[in-house]
Each structure stands twice: as structure tokens, then as C-alpha cells.
Structure 1
Amino acid sequence: MTRRLAAGLVLPAALVATGIAAPAAQAADDGHDVASRKRAVAADKNAARAAAGVARHGIEAPGGSTVNLVVGLAGGVTATGDLGFASKGNASLDRIGVRTVAVPRAEAAKAAAELRAKPGVAYVEEDAFVTADAVTPNDPEWSYQTELPQITVPAAWSSTTGSGITVAVVDTGVTWFDDIAGRLLPGRDFVNSDATATDDHGHGTAVASLIAARGNNAKGMAGVCWSCRILPVKVLGANGSGTQSVVASGIIWAADKGAKIINASLGGTGDVKALRDAVAYAQRKGAIVVASAGNEAVSTRHYPAAYPGVIAVGGTDRNSDYFITFDPETFEIYGSNYGPDWVDVAAPWCTTAANLAGFGTGTTADDYRDDFCGTSASAPLVAGTIALQKSRTPKASNAALTYALTRTARPTEITGFTQYGEIRAARAVTGVDAVAPRIAGAGPAQNKRFRGAITVTATGVSDSGGSGLSHAQLYANGKYVGRDNAAPYSLRYNSGKFNGNVNLQWRVWDKAGNVGYYNRRVIADNKAPTVKITSAPKNGKKVKGTVTVKVAASDASGIARVELYINGKLIAKDAKKPYTFKIKVSRYGKKLTVKVRALDKVGNSRTTASRTWKR
């Protein structure tokens, strides 16, 4: 049965306003998990109504209503009481004789004068603020894009703005507008079966703007990856919905076109195998698929977000925590879907995005709005961040990109939401580990000959990329032998009855998915040596006095020794050619049963047929 799914659509204005104010209803007396948060929102309708009018934009200026005064101390002035003000310090500042004093801003000048007049005070200065060396674009909408500083995108821009990377937007299509000029590639429309992927809804264009709207061009807004290209793939109709089979077609097409990042701000609860297989196909082609978790504030799995390997994205509020609220008009609770067993990371629920058909009354993207809300907005913020990662470290594996994205995320206060937390773009971009582990050597030695089983070790294993070692696997002649999860890495290889060269290979993974290799050749010798008696009395002969037995033995690994047995007992050994034994027959009774055994240097042995003599 074909199932329907829908985009994470822009919510009505009343819902957006309420959603923005959701942090006011965060606290729950019975815990800090998602369930407690939902109960608190449901119980506190009046608080939600009051919060509905809170403006989303505006960041309080550094310093607020207080001022930090930095006080430099002369010798002997160390205690807080010496200053007459409550001061703070730490071990580092103490080493340079510095304390800090927090005073009301209105009283800063007076307090500074009083401090300067005190004995032992060398200087008093007003503390100054510093910021990361982040790029601040000149786009007119930038001041409203508070979601990007929230996830540290500006700091990431000091490393890269994403040139050379294509992100496929599998959505309602994308309509060209001037802020993505030069960024839009020819696409495909799987709804109308043509090559014109124009957006007749608006959702896809908004998503594309979040990823690749040109930044620092004094126009419009700034996308997360403003130098990226967009590959538009229309799979949803004018009403913002479609079928999973059509979405599957679009994902496959995007992968075939070489897109390495595919954003799908859409989904549903149906799990259709065609969509699952399409995602797996794209992943095999080297694509990272990013998908929205859904907006119903439930833990029910949402597809394609919940498929293996897909980066499932939830939505956060302006406090970087789980987004949930309710509509004060309908009392309907809505918010990000959740579940750390399938939702990986999160990004802001509400963003500034391009305004096209479906958002306002116009049909062109001449204006922007800051209430494109839902996990449909969260996902492209993550996709754009991955594009920045890939641009800065193009040789990194998808596993390395994902590891950096997830391990640098900030855990949310509300638990039970995502596995890793809200993304931090700057650390994700600069923290990609693309360095494979190093393996200095291996044991046994090159061309070591052995019999049966042998212990193989990887020596001098290290990881300089920063993610740390994960595990090692051993292969012999291309076949998997085993895995060791802890260094020092050591595994047992059993050659069975095989004879010949064995090409061993260690593969050592770090936690970011990088793999280091080391090859070592050994020689399996499971073949017994040749041995025969070349000179001795024949079988059944009568003997007397001293009898001489001469033996010939050979082996590819070399002969360790030849042994002589009489009547089942080891009588003599010879380790050097020619192998010769002198037997004084009178010592061994009336009947002598004689055998000769040769051992090679790896432990294989062969014994001759017995000869029986009479005395």
C-alpha cells in the first residue's frame, strides 16, 4: 500500500508565536525529561498564553545591568576584605595579582574611584567583552537570524563558507530568486515527471534558502553554507504532500547525480521498503541523508529520519532545549518528535527563511520571514553544517563527518530528546578527524614460516587525529579473521592445512571511522618433511655387532632433527647432515623394531615405516 507523507510545514502565525515562547514553560517539578516537559506545557496554559506575545528577536547587550571591574593589586593585597568589595578571582588571575568586582552599572564610576583610592590597588579597569572571530555578514536579514549564532555557524564561517559542495533538496521543488543566484543547479520534478523542479508550494525554497542563500552580499539572508550549490528535487506537490515511492525516486536520482548530502525535510510514520532501500542506495553511493524528525511532539518513529544511518534532526527552542508548546487558541500541543534511540541531533525549530508561495500573499521571494518553524527548518541547518564540514575537510569519510557533528553537539537539559544534543557548527567543522590511525609494525616477522595457528599482533598503533582508537580487524588473504576491540591488538590466525604465502592485513579504525592499514606476509607450512632410510639392513635381516643407519630428510622450512626409535623408545637424535646412527644391537633384545622420524623447523613431522631385525 502506498502511504502519504507531508513536509514539516510552516505553522500558522499564532502557533509560531506560542512556540517561540516555549522556554517559559520548560520547568517541570517532576523531572527534566521530555515526558515531564510535555506535562508542564499541558498544565500551564495560562503561562503559554502570556508568553505568546514575547518577541523572538533581540539579544541582550553584553554586560546587562552590571559591570565587571578588573582590579590590579600591588604586593600584599590578596584578601577579598582588603578591597572593601565582594571580589572574585581564580588560580590563574591570582598569579598576576588580579581580582574582579561586579557592581551595578549605574554605580560603576563611583566604585572604580573608591577602589583606586585604596592602598595596594595598582589599577582599576572596566572589564571588556570578547567574541569568537566569527564572520558577521552584511545581509539585511542577518540581525533576525538568531538561530545561526545559537548553533555557532558564524564562527564556522571563519573556516569555510562551503564552496564546491552540492546539497540535494528533496522537497516541493526550489524556485530561483536572487539570493540563490548562481547556486541553483538543474533539477528534476518527480511529481509532474519533467525537468523543471519549480516550487509551487514554497517549502522547498525556504529549505534551500537556509542551506545556500548567498551570504555577505548585502542582500536578503545568509544560508548556513552560502557558497554551496543546491540540487532541487521535487517529490511533493502543491499541497506539500506526496508518496514515499516518489520520495524514493527523488533520493535515488539525487544520489545518481552525485549529491553527497541529501536533505529531506519531510516524512511520515509509514515504513515503505522502497524508501528504505532508496536511502540505503544513496548511502552506498556516498551520500549522507539528513531528515526531519517531525512535529507531533511524539516518540513515534518518523521515516526516512529513523532509517539506519540517516541523520535524524529534532527541533530546539531559543534556549537550546527541547521545543514543545501549545496553541492557546486550539490548546493543541505540538513540538519536536523525540527519542534518543532514533533522533540523533537537534537544531533550532524556528528560523528566518525565504518567503515564497504558500508563506505569504506574494509569489516571489522578495521578502523574508522569521517564522519558518518545525523540524523542516531544523534539518537544513544540520545539512548546511555537514556541507561546511565537507568543504573544509573534503577527504574526510562520511563516518568522520558524522562523528564530528554528533560528538561536538551540546546535550540538552531535557533528557530523552536526542542521542547527542543540539549541534555546534564551529566545533563540528573544525573538529573533523580525517587522519587514519598509524600502525608501526606487526608480528610475527615478515616471511615467518609457521605451522597451524599463529598469534598476530599490531604494534605501535596510534591515532593523531584526536578521536581515539576504536578497534582492529585482521584479514588473511583477503578473508576476515577476527576483531579486537582493545589495544594492544592481537589475534590468533589458524592456517588449517594451507601451505604457502599468507598475506595478513591489519585494519585499525579510529572512532571517527578512519582506517589505517598494515600488511605483513607470512608462510604457512603444514606439510610434513620427506624422510627415508638410505642405508641399513633390510627388513627381516639378522644383525649382530654394530649396525649403521643412514637417513635422508628434507623440508622447505628446514629439518630441525632426525630421531631414531628402537622398540618404541627414542634412542638417538641427529640435527646435522648426514643423519647417521650407530646401533649396538646387543642392547636391544632378540628382536629390534626400528623407525626413523624427521621434524622440520616449524613442528611438522614424518616417520618412516618400521624395519624389523633379528639378532
Structure 2
Amino acid sequence: MTTTMDLEQLKNLVSDREALLNNLEAADTAPLLMVLVHLGGDRSWLDRIAPHIKGPWSFHDETPDALKAEMREAVADILEIYAETGRALPTELPMDILPQMLKACTGQVVPAEYFPLINEEIDLAGTDPKTVQWRKHPAPEKLAAFNVLVVGAGFSGVGMGIKMQEAGILFTIIEKNEDVGGTWYENTYPGIGVDTANHFYSYSFDNNNDWDHFFAKGDQIEAYIKRNVERTSLRKHIRFSEEVLSLRWDEASLMWHAEICRKDGTTYQITANAVVSAVGMLNRPKVPEIKGLESFSGPAFHTARWDHSADYRGKRVGMIGTGASGMQVGPAIQNDVSNLTIFQRSPHWAMLNPLYFETVTESKKWVLNNIPFYTKWFRFQLFWSSSDTFHHNLKVDPNWPDKKHTLNAANAEVRKQLEAHIASEVGHDPELIRKATPDYPPYGKRMLRDNHWYRMLTKPNVDLVDLSIDHVEPEGVVTSDCTLHPCDILVLATGFETRRMLWPMQIEGRGGATILDRWGDEDPRAHLGITVPEFPNFFVIYGPNTNLSHGGSAVFHLECQVRYIMQGLRELIESGNAALEIKPEPFWAYQEKVDAAHRDLVWSHGGVTSWYKNSAGRVHAASPWRLVDYRNLTEVFNPAEYEFTPAANA
């Protein structure tokens, strides 16, 4: 039980002490310690166990077994006391000892600036503090006169819809696919999964304790999104197999006019007071411009459009690209293909995490589902382990001598560990080490998880080719040395059209300005990644400079954006104004702030070529901020930064 628990449930929990203790053996030490101290208030347990916790992941725990057993007995004791006395479980963080608790939980000092964020994320009372409340609830007729169009029913669109539904705001979600899920619906390639621990890669208002893996596969993530749609009865607001072709702001009516295409090719128009784009960046597959690609005689498809009718078993497969999707596909199909030829433009760093392959046992699920507040502390532990703790690794030390390969002392230590891991995985083969080791600093591209990628490269049926591709012929791929690499199937693991954000929608704002006019083909910009001048009542989730490239969870970011947008909608509805639009001054001030922050970070590194930056070298996709920074930037919608247009009948 993650938040509240009635007395009868608590009594049942402690009725069989032996069973309770047996189940508690599956609990991780740190979150269980937090439960004990929070419920019992005995801080001496922190002094006894904290020295044995060396870091925020469970595999950093070195607590002796005897001490763990003693702690489990103490947890059982305190739960029995609550059951016998009928006392309510405390749902507020004990602020007097919170710093010591957080240090014991993570093995590190957690600065006080994180406390507001932690209070929201842990949310012991289960009230979802990120939910925007009305200051003065609007009259029914005012709510009935306002509607929002949401484009996309992935994680972002569903999260936005849930919060608008809770507030009583009318909305429609347009989804081009036949069901919800977004990128998790579209990407069905072998091995697809998440590289963020999924107990954190989930809505803060809907913790899922039934994941089968700590790093879930795509089908479970898609099922989680569907579960939220069914749980909240959101499906009735979604129009499936329809696509938004264009959006046009009408200055006479102060409304958005949307042209929408049905599956059969017919179109229709609807109007909305506001539009929220929830299509994200990883939406439109990027097909490489390779001479002769269309002449290939076998199946050729992008990972995001995996052709399940193409049987790769026993076939010669060529895979172009070694990013996140390619690194997942390779090990997933290697055992079944006769030969896997991987065409690599540049290698990626991939870090080992011992939990990547581990399943969540039924006993562990029992603990997550039944021990009060355990899930909340476990989620915080994952937040801390996978986000801001290594942001300092990304910053350039101006006095650092080897800026080509590393950025600072901490970054150099990470590189040393990664190089040692690669060498050990490829059997210290010097040629494979050369091919598999990036020449840019760690974190220059998003740090991936090693899913046995490196050891796969040593298999006799795998060839890693780091020569450039010259062209494709019907029989295979020809590299710059004129070698033909025969292939029966071509897999394009080549990413998405991230520079052409919101493409191919045609979006026309105030005065006829279009997104293409303002952004061009590769320089998208938005205030906080959310709002754009000349585009009133238009909001973007997972917009420019909001991609988390150093760690963290995209779901955390989207919840920050949803809260900000909900405050903007509240401002419009409560004030009776027809439109709001970000002013040029705060907009450009934020752009300068983002660009200045990026100048000292790894993604601007001259040796890094990535989808995070455009051809001019400007980083347009990655966020330069720590999670706590972005949370603080988006916590409060500031009306002073916006120009408001009164309603025509005001």
C-alpha cells in the first residue's frame, strides 16, 4: 500500500508475523529504513545503517545481514503498534530529520533546494501536489465555453488529458494511431525498452508496483499508459486514426482552427480556444538519405516502423545506426540471424547497470504493494540515482588539459570506468576497442545502458563496420572502400526528425506567422520549451530544449510542463481573457539563458555530432538544466510574462 491504508488492511498485514518477516526479506534496505524511521521516529537507526549504504542504487548496499534482519523485526513491531492503537499513518515528511534520512537513503548529501521537489515526488498523502487547483471555481457556463485541442495520446497527451478532466476543462485528443501510447505504441522492434528505471519512469500520481522488470520493455510501458486511460475513463475524449494536418489562429474569433484528416482520407475542421501539442520529438522517423536505398531488393524498414512480416531468422541483416534503438535491436536478434552487419557512424557510450536484466520478484512486488510508503521512498531513491547526481560531469573545466576526450576530473574518471568496461566485454580485442570507444567525452550523447551490446560485438556472426556508406545496391550495402556487404534485410536505426519539430503539421499563428517561418528547418525555440511568441494559446509538451540527455525521466519533465500549462489555462478561464501570448522580452531572455548554459556543457562540445544540435552548432533539443532547476523554472506561471487579449464580448 503506497499511501493510505485503513485499519483493517493494517491488521491483516501484521496478522501473520512470520509471513510478514519472510516477505520483508525482499525489501531493499534504504527505502525500508525510511519507512521505519518515518513511522517510528527512532533516528538511531539512521546512525546504525547509513554507514553501510554507499550510494543510491540497491547494489550499493553493504548492510550486514544480521542488521537487516533486526531492522525487519523493528518494522514489524512498528506496524503492529499502528494496528493495535489505530493511529493514523503520518503523511507528512519529518522535516526535522529529513536531511539525515535522505543522506541515509542515498549515501549522499541531498541539498535543501531539493526538499520542495522531494515533497511533491514522494507525496506521502497521495494528494498529487502538482495538480493545479482553481483559485475560484469558474461558473459552469464559463467552463462550457472553453475547450482545448490536444495533439497526440502518448505519455504527454494522456497526462495532460487526465489533469484537464480533473479540472472539468473540456478537451479533445486527436491521435493518428489506432490506440494510445505514442512512441511506445509505434516502436515495436525486438528488444525495445526504457533506459530509465521504470518505477520512476511513470506518472508521480500513479505509481505502478507491478512492473516485471526494473527497466521495463515496451509492451509493459504501453500497457501502463493504457491502464491510465481506462482508469480515468479518458478514452471517450480521444479520436483515434485521425491526424492534425494544420492549425490556424483566427484573429477575428480568437480561436484555433484545426484541419483533421480521417483514416479514409476525408478531412473536417474543428475549433478550439487553446491547443496543446503533445507529439514530442521522437515522433517522425528519420530515413537517411543514402544513394540507392530505394533499390534494395529485400525488406528495408525503420525501427519505428518495424516490419513484423519480415522474418529475420537465418537471414543476413544489415543495421544502419548504433544509437538507443540500434543498441537494443542488435542483441535482441543476434542469436537468430545468420549474420548481423552493423554500420556505425559513431559509437555511443553505454554504462552497465546490474538491475537492467533483473526481474522484479513476486516478493518484491508484495513489498511495493503492501508496506506503507515503501514505494514512495523507492521512487525517490531511483530519482536521485538517475538524474542530477552526475550533472557536474557535464560541465567544462576551463583549465582541464584534455578537452577532446573529457571535460573535468569527474568526467575523466567516468571515461576510465567506461573504457575498462568496454575492454573487458570485448575480450580486450584492440580493433573492437577502437571501433566501440567514442572519441568524445562521456555524456556527449545520452548515456545508454549496456544490454550486452559490447559482448555481442565479439560474436562470430556480427560485423561492426565503421566505414561510411557510399551507396546501397539491390544485394546490400557498399561502403567507402568499395566493399559490398550482402544483406537480405535492412534495418534503419536512424532516429527521428528532431530538428523539424512539430513537422509535418502546418501551424499558422498571429499575423500569418508560421512555425516554419520562425523556426526554419532546424532551430525550434520556445519559452521554457512550452510557449512561442505570435502563437497565442499554443502550448508544447516535450518541446525545444526539454529533452533530458544526462538522465532523469521524461515523465517528470512532462508533469512539470503540464502543471505550467494548466496554470496558463486557469489564468485564461478565471480572468475571462480570450488569449495569452508570451512576450518577446522574456522569450528571448530565456533563449539567451539556455544558450549561455549550454556553452559550458558537453552537448556543445566540438567533437560531438548529435541530434541535440543543429548544423550551426546550437543545441536545440537537450535541456541544460538539472531536474530541480526545470521544476523551479516551471513551478509558477507568471502572468507578467504574457500579453493577454480580452474576449470580444468583455
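Read the figures in this text as sums done on the coordinates, not as results from a lab. Remember, it's a predicted structure, so these values are computed and weren't measured experimentally. Cβ atoms are built from the backbone, for glycine too; each structure is taken alone.
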query = Suppose you compute relative contact order in percent (Cα under 8 Å, 6 or more apart) for every structure in 1, 2: which one lands on 17?
reply = 2
message = Matching task: 1.00 is the computed value of FRET efficiency 1/(1 + (r/R0)^6) of positions 240 and 296 (r between Cβ atoms, R0 = 30 Å, to 0.05). Pick the structure from 1, 2.
response = 1
With mean projected area of the Cα convex hull in nm² derived as 31.3, matching label from 1, 2 = 2
task = Assuming 1.8 is distance in nm of label points 7 Å out along Cα→Cβ at positions 152 and 528 as calculated from a single structure, say which of 1, 2 it is.
result = 2
key: Per distance in nm of label points 7 Å out along Cα→Cβ at positions 352 and 432, the highest-valued of structures 1, 2   = 1
ask   = In terms of distance in nm of label points 7 Å out along Cα→Cβ at positions 224 and 504, which of structures 1, 2 is highest?
value = 1
inquiry  = When helix-only ellipticity at 222 nm (-39500 (n - 2.57) for each DSSP H run of 4 or more, over all residues; to 500) is computed for each of 1, 2, which one produces -10000?
reply    = 2
